[in-house]
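Next up: some structures, all given as structure tokens.
Since every read-out is calculated from the coordinates, none of them should be taken as a lab result. Here the structure is a predicted model, which means the values were calculated and not measured. Cβ atoms are built from the backbone, for glycine too; each structure is taken alone.
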Structure P
Amino acid sequence: MRINEAIVLAAGASKRLGSPKALVEVKGQTLVELVCSKLQSAGISVTVITRNSLKTKIQDLLPNVRIIVNPNPDLGRTGTIQCGIESIGIKPLLIVPIDRPGFSLDTLKKLCECNDTTIPSLNEKGGHPLVITSEDCGNILQAKPDTPLHELINPDRITVEDPHLHLNIDTEGDVIELIKVAKYL
């Protein structure tokens with residue numbers, strides 16, 4: 001199966017960070033621009049799922065990217081994924097959390113060739129983005145929006161060499177680390 005579509009999850013409240021993760025500035029652009037650019041350079045069509053309060057800002061930054069609003073983002077990440085699947089249809093796709101930008105183009109290429117639900121792994125620890133099959137898209141759509149994703153899928157793992165795979169942007173300290181390693185992303 002060839003993956004050529006991704007949903008970028010950018011609907012979280014960013015309570016620990018105190019400001020929207022998607023709009024964090026890095027390398028002269030926002031995190032949502034960085035992530036979407038990386039996906040598009042791999043030939044992947046991007047749909048960003050966000051909250052209503054961020055829609056206009058993200059649309060202004062990314063006028064050629066489809067922006068979908070999750071009307072109930074506080075119900076959970078699975079609900080945001082459901083909005084994306086409902087928007088683009090049940091098909092194999094990448095799920096890309098906005099706060100996990102440490103993947104490389106090589107990892108994207110490996111993931112896009114996977115035939116099963118798969119996550120990248122570094123030092124035996126799973127990371128993002130994740131590929132899901134059409135079958136798992138259907139399973140996700142049938143779940144309650146607050147169901148943790150790990151209860152709905154059982155991904156395979158592929159080993160990758162991305163040194164920043166586990167970078168997770170949740171706090172100001174994480175943003176400082178992101179800025180330090182941005183030239184490698």
Structure Q
Amino acid sequence: MTAASSTPSPLSDTESVQNTLFGENKVTLTAETAGLFSINNPNDYIYLPQLITVGWQLDEIGNEGWNRGNTEFLFSGMFAPTLQGPNPWFAGGLFGPRYNFIQPEWPVVPYLESRVGFLFTHATGAPDSQGQDFCFSFTIGAGIRIPVMDQLSVNLGVMYQHISNAGLSEPQNQNVGLDSIGPTLSVSWAF
């Protein structure tokens with residue numbers, strides 16, 4: 001009778017890369033671009049958010065089953081030139097959580113995220129816009145992170161964004177909230 005080997009099995013290449021990208025106190029720097037198209041807005045906005053995001057992973061990979069993963073907190077600066085619409089640009093900051101669904105042997109890491117924050121623009125007096133230059137915003141996003149190297153991932157996703165001043169400009173100027181959706185592309189580097 002022979003004793004079973006107690007040597008742990010080697011990590012697969014996928015798990016090895018995941019371990020260098022994800023874990024407690026890992027910090028990521030992400031450059032992100034998006035193309036957002038308004039939904040039911042008379043101005044038919046098209047704008048291009050450019051975000052620089054610092055992500056701080058709060059925990060190790062945990063849980064079992066479909067929700068195996070970890071939580072990351074995002075801090076983003078955004079500048080968005082407008083291709084179509086009365087506002088020439090949007091600029092501000094957003095922050096919020098992301099959950100990374102990290103499955104063993106999967107070549108990609110799906111994620112869900114939400115961010116809230118504030119934006120500045122040039123909207124005072126513009127027809128069917130936000131009514132003032134200071135606005136609030138929230139985003140909801142989903143996508144996949146594709147590990148490329150030990151510290152590098154390319155990310156593809158979709159983002160929904162709402163921009164509004166919460167009625168602060170009314171009754172003097174009408175606040176027409178802006179709801180938009182579109183694709184995102186980003187590159188992340190883990191430290």
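If relative contact order in percent (Cα under 8 Å, 6 or more apart) comes out at 26 when worked out from the coordinates, which of P, Q was used?
Value 26 for relative contact order in percent (Cα under 8 Å, 6 or more apart) corresponds to P out of P, Q.
Thinking of P, Q, which structure, once helix-only ellipticity at 222 nm (-39500 (n - 2.57) for each DSSP H run of 4 or more, over all residues; to 500) is computed, gives back -9500?
The value was obtained from structure P.
For which of P, Q does semi-axes √(5λ) of the Cα gyration tensor in Å, calculated from the coordinates, equal 22, 20, 16?
P
Matching task: 2.6 is the computed value of distance in nm of label points 7 Å out along Cα→Cβ at positions 69 and 93. Pick the structure from P, Q.
That value comes from structure Q.
Starting from the value 2.3: which structure in P, Q was distance in nm of label points 7 Å out along Cα→Cβ at positions 45 and 61 calculated from?
Structure P accounts for this read-out.
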